[in-house]
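Nothing in this text is a laboratory measurement; each read-out follows from the coordinates by a stated rule. Here the structure is a predicted model, which is why all the values come from computation and not from measurement. Cβ atoms are built from the backbone, for glycine too; each structure is taken alone.
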Structure I
Amino acid sequence: MRIFLGLFTNMDFIIKDYDMGRFKEISPAKPSKEILSEPGEVLYLLRQKEDCERLIDRKLFEFLKEGFKGTRKLGGNACNSALVLSELGIPSVLSCPVRPESIMEILGKHKEVKLADKRGFLDPVKAARKDPEYEHLSFEKKDHRNIFTFDPMSYECMLDEHFWEKIKLADILWLCGFHLVSWKHKNRVDLISDMLTEARCKVHLELGEGTETVSYAIRKLIENGVLHSLGMNEQETRFIGLKGDPLKNTNFFSDFMIANGLERLTIHSKTYRFTFFRKDREKNARAGEESVRLSAAKTFGSIRENLGRVSKLERYKLKKTEGKNFVMIPAYVTPRPKFLTGLGDACSIVDAMISLK
């Protein structure tokens with residue numbers, strides 16, 4: 001089984017225990033446009049105490065980068081997923097529209113990750129180029145993270161041409177990143193969707209909080225009949241029209257899945273995994289259980305080193321429920337998680353890999 005992962009790979013700059021003094025004498029301002037340009041807009045979002053991911057301009061990026069200390073790690077939704085699979089010993093082909101030596105060197109330490117090239121599939125270090133490096137700023141608190149991004153690669157939806165040239169060889173394509181693409185460049189969604197009409201892979205689309213291009217991507221992939229599986233967190237359910245608590249709107253998700261020809265639809269929350277499916281109840285339930293188990297281990301760092309700790313954790317006080325075409329599984333409680341950025345990608349790729357193979 002060959003798993004392809006797109007759209008983007010970048011560096012993350014993780015900022016913990018940050019001092020809000022950087023925003024001294026700055027008033028919070030509710031964001032009203034696609035790209036943030038004022039420190040007050042960042043301050044407003046940091047005070048909301050919930051996950052978000054927003055585009056920012058270069059000047060605001062430099063203001064934040066100069067004012068906060070942090071640690072660097074590989075990032076990007078696709079890259080996060082590739083690293084999870086590599087840790088589990090599962091090979092994947094990763095999309096890297098830009099391939100700076102700095103990122104390729106770190107990525108090369110993960111032996112199961114390959115990049116597409118005109119010569120075939122290569123180790124990352126052999127595919128390095130003199131490309132620019134893009135860095136996403138992730139502010140992490142105890143139970144949420146806020147990501148601010150100045151990244152022309154994502155904004156313009158640059159494509160890894162060798163990755164897409166070989167998409168016909170994929171069995172599963174896991175996609176995420178359209179939420180970082182500007183509406184001005186939504187034609188790239190059309191291009192990807194058209195390429196997928198000639199592929200035979202199962203396609204999972206994971207949503208994200210950001211631009212409205214993600215809504216366009218949902219519609220386009222469904223209209224072209226190339227989307228099999230759709231995933232999101234509870235806030236992102238608004239992109240498919242839900243208003244209200246996902247756990248109280250079972251019929252909405254069931255109807256959406258059937259009306260749009262999907263095989264499955266999943267909602268992952270800090271407290272649960274909620275999955276709807278047309279068939280394979282046992283496989284989807286197993287996928288949900290594994291996704292909450294492995295993502296709980298990921299909150300401590302290494303998945304393999306911490307799997308044993310998960311069995312000792314309590315679950316959120318929700319009752320596991322099953323219906324005709326759905327299952328809801330409570331997640332594990334990790335009181336002091338060390339890592340938050342990338343957890344959604346971790347549980348999503350594990351869920352999609354098991355359920356779609």
Structure II
Amino acid sequence: MKKRNFYKKTLNVFLLLALLFLLPAKLCAQLRLFGGGLAFNLIDADSLYPEYLADPYALTSGFKYFQVTDYSGVPQTILASNGTEYVEIPFAHYSESEFSSRNSFYQIKGFINLSFARLELWDFLKAEVTTNGGINTVFQAFGGTDTLGFDGIWRLAGTLRLFDAISLRYGWHHFSGHWGDETIADLPQPGDADYIPYTHLEEYTRASSHVFGVSANPEPWARLYFEAELPMLESWIRPGIHIPAGFLSPTGDDLAYHILNQEGLVEEVGSLPASYKAWRLQAGAELRCLLGDWGSLFLAGDFQLHQDGQTLHQVGGYDPENPWEFEYTVGGGLEYEKGFMGRKIRVEAFYHAGRFPLTNYFFLRSDYISVGLAINN
């Protein structure tokens with residue numbers, strides 16, 4: 001049901017995009033009235049609320065090479081339920097002596113980003129609707145270059161920008177994690193020495209969430225932002241241990257019971273208190289050294305807090321005194337303004353301490369250094 005709803009929503013988004021791109025060019029031209037003070041543009045190449053430069057899950061296309069800096073942060077297991085607790089099923093065994101040849105990966109992201117129906121009222125107010133959708137995936141940069149998995153991510157939002165200085169965004173955001181087929185094929189089978197019995201592979205899903213963001217530019221070269229994401233009362237959330245009490249599935253069932261029943265953990269997991277809502281909070285800063293109309297050098301930092309970290313991602317692990325899980329990404333690079341088809345192209349390098357950059361690996365802490373290219377919306 002989760003995947004069917006995801007594919008249905010994704011198809012609707014891409015049908016809308018196709019319709020807009022097929023419209024006659026004259027309809028896409030900007031309409032201006034009252035001496036240009038009032039303007040309407042059906043489609044824009046840029047956005048009133050650009051993606052965050054340092055966010056590992058920013059909805060921008062790109063290619064990144066990264067190396068995990070600690071042995072414990074290299075993916076070697078998949079999370080599963082055995083009917084009593086969550087267990088890690090090995091798909092690989094890398095000794096510490098192999099670390100230097102098994103710690104490199106490729107992150108590839110492909111997204112369609114569209115800003116449309118933009119309304120401008122002089123320099124006071126601008127408004128638009130944005131749709132973003134695509135896939136984030138990670139491959140091993142060694143051996144057979146197997147894929148560890150992929151994430152389907154989309155967002156539909158409306159943005160207001162005031163005085164060309166502050167942007168407010170509200171919309172719906174979706175994460176859906178999937179394990180790579182090549183990784184699943186490497187799981188041990190019954191009779192293997194390292195076989196661990198399990199009944200259900202776990203995935204990370206937030207389908208869908210309310211998301212509200214505010215982005216401020218106190219100076220042309222500076223940006224500060226804050227974002228809060230909260231799962232909808234009727235939504236799909238996985239794994240079961242992350243589900244707040246009282247949430248419902250889109251079919252109207254008690255969500256925790258529905259998911260935990262699939263995992264075989266109904267009798268093992270109690271309800272979480274009302275204070276737990278599975279919030280995700282995000283903040284960051286970006287500084288630029290402008291290079292005229294050619295581009296800019298930039299520094300960026302992104303910081304995130306996950307309330308689901310209070311569960312320790314394990315049956316019986318929740319404690320209101322447990323800290324929210326914290327992660328951060330810092331780095332910088334060069335953004336070239338005159339990119340392909342009006343897109344801005346970035347060369348960037350970052351250091352990340354937190355979760356591995358695939359949602360299904362929410363249980364794995366990884367520090368890594370990355371270099372790559374990105375195409376800004």
ask   = The value 3.7 for distance in nm of label points 7 Å out along Cα→Cβ at positions 133 and 165 was derived from one model only; which of I, II is it?
value = II
query = Here distance in nm of label points 7 Å out along Cα→Cβ at positions 149 and 269 has been calculated and equals 2.5, so which of I, II was it run on?
reply = I
request  = For the read-out volume of the Cα convex hull per residue in Å³, a value of 153 was computed from one structure; give its label from I, II.
outcome  = II
query = Out of I, II, which structure matches -3000 when helix-only ellipticity at 222 nm (-39500 (n - 2.57) for each DSSP H run of 4 or more, over all residues; to 500) is calculated?
reply = II
